[in-house]
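Right after this note come the structures.
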Structure I
Amino acid sequence: MLIIDGDYPMAYGGVVMQRDLTLPIDQVRARPPQESPQSISADDGTMASLPEMRNGEVAVALVKIGDCCIRRPGHEHGAHTTDQHSHASGRGHLAYYQILEAMGEVRLLKTPAEFRDHISSWENATDYQDLPVGMVVGMEGADPITWPGQVHEWFEGGLRVISLSHYGVSRYSHGTGTGTDGGLMEGAEELLHEMDSLGMILDVSHTSDESVRQELDIFEGPVLASHQNCRAVCPGERQFPDHQIKRIIERGAVIGHSMDAHMIWPPGVDWQNLPEKPPFTKEDVTLENFVDHIDHVSQLAGNSLHSAIGGDTDGQGGAINAPLEIDTVVDYQKVADVMATRGYTTEDIENVMWRNWKRFFEESLPG
């Protein structure tokens, strides 16, 4: 079955960690250990490479420009100290995706027509090994957009989806690790209006409750949650409360559910004081826990049209921080098996695995 992954921060592994993700996964994993202060996962736990995506029938991924936030007092999560470094880092991530396209490894999907054409080629193929992997380019934390009007330049380069925040306080909003009450920052409203004028898509993931409330009041265009789970199932500010889920469902959003075990482990974690070592083992978190979030959103919506895969693939710490049954993206296929045992129909399962993202992007990408 085809899969569309709603969140793969590929450039983190490809640029920051210097992994050659055009190689088979066993070769990526076999690289000698690297010393990097920014490493969040070892190479031997890498979950995705382009050949492995083809093996797993991952036809498209929403890839991210990420790890480009600016460090601010009280929020030391950022990788950069100045506007110019953040901007240049983001440009480097975009250039990474562009060179992969020039090499024929991927296809950057910027319009509904391009998306439909790409998906059709995968639907009609019997062997995916020579096909480019489709990619919609998003930005996780908008710090690289140095001023709101600059978003037009990013759009020309292929950027289509933006979340204003990541961890801590960004240039434009409060994000994960700041509590739920902090709202938008100066410049956010202007940026949202500029995004509207371009037909861009707003990603509400990693954004505080109050910031999301304000965003939805201002932004009139399409909304998604690339990698987001349910607070009612797993407590913690990183997940959404039910009222937030219902509100974005009303906007037609698709919610990609994250494979980050911190967002699935039923007791939940304190996102403002994350321990250096997870308070659980890989055996403590399973795909049954993951599908609980799909169940919850489907119950709130009254249908299966708003849940999807949003792996946060390799951005969540690699295989060691994924559910028990997940070693690489090939194992995302097992989600369908768990759903089937719970009585979901084939149509429901296909909706979650790929059709919901297909419908959303064909309807929501700018023409």
Structure II
Amino acid sequence: MFLGGAGLLAGFACSSPKEEINTEVSLQEEKIKPLYVTGALDHDSDDPAIWINPDDASQSLIVGTDKDSLGALYVFDLKGNIIDSLVRKGIQRPNNVDIGYGLQAGDRKVDFAVTGERLTSRLRFYSLPDMTEINAGGIEVYLGETGPEYKDLMGVAVYQSPESGKTYVIAGRKNGPTDGTYLWQYEVKSTATGIELELVRKFGNYSGNKEIEAIAVDAEMGYIYYSDEGVGVRKYYADPGKGNEELALFATEGFTKDHEGISIYKTGDATGYILVSDQEVNYFHVFPREGAEGNPHEHQLISKLPLSTISSDGSEVTNKALGPDFPKGLFVAMSDDKTFQIYNWEDLEKFIKNN
């Protein structure tokens, strides 16, 4: 049952967040500091997502993965407190998580979180904000694949088409072919008792160097971005009907080693920022969402954000006002100390505009 509303968090038991931040960084310069740091996970934080409460945005939630064979989805309030009653354990190595809204699942419409269970090659769906699993045990993907690590789920992203209203999940993996079919895109369809997945396309170039984990979707502009680690960020159409042409390969220079988490902040209908984690040096590189004048697929570096995160894999951002702490939105990023760091977007924006 959907439990939205301003009083959503009132009855939940919460664990206190960490009070101290690990300030070990690789570069000797002043870092942008988070407003809050979440409570620590049991094993290994990896990727966050943000659910916007439609009734009271200040009561929105952050969902984050605990990447382990005994892994979990953790749920936090906007101050980083763990909401114990919503944590879902027993997920076998969940890497990434993403969120969608208004999905028809049987006889109800639900907001949902989806994560990839790497050790079973299944996508696991949970309704929000109650975190009830929609299809118990998940739905298997990459059927028929036999290559080494070709079924090991890594990246997960949701695309909800503004035109058709269809909901899709794009799945990445630990290893895969280099023939332009690395990512698989599934349409999520309602059944009598829940949901099912229909494979609608295989697409996406892959260098063969490392893996593809970070995937982000710009639904309003209709693009998918993903990190080909150690190479750059690749860009494609999100609508499977528009074909599989690679529109751009950018962020190919200036990264220390791995390209990781991608998140998109929107300043207008077709403007904003694409943030990409430069994992080893605790930077986020910033690129223009709109591209360059005359070429929407030319994304040149604008700025580098020195954050307090440690070796960050995943991130998410929203431009929605989420109460007095986050009047222009929130940026959250994984940190390699079992936590997620929560930033006031205004602090990042100030740095971008002044540097």
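Values quoted throughout were computed directly from the atomic coordinates according to the rules given, and no laboratory measurement underlies them. Treat the numbers as computed from the prediction; the structure is a model and nothing was measured. Cβ atoms are built from the backbone, for glycine too; each structure is taken alone.
Which structure, out of I, II, was helix-only ellipticity at 222 nm (-39500 (n - 2.57) for each DSSP H run of 4 or more, over all residues; to 500) calculated from, if the result is -1000?
II
Kindly point out which one of I, II the value 15, 46, 30, 8, 0 was derived from, the read-out being P(r) over Cα pairs in 10 Å bins from 0, in percent, for residues 81-176 alone.
II
If you rank structures I, II by mean count of other Cβ atoms within 10 Å over residues 49-56, which sits at the top with the largest value?
I
Just checking, which of I, II has the largest value of distance in nm of label points 7 Å out along Cα→Cβ at positions 321 and 345?
By distance in nm of label points 7 Å out along Cα→Cβ at positions 321 and 345, the leading structure of I, II is I.
Assuming 15 is relative contact order in percent (Cα under 8 Å, 6 or more apart) as calculated from a single structure, say which of I, II it is. Write out the running numbers ahead of the final one.
On the way: I: 20; II: 15.
The read-out was computed on structure II.
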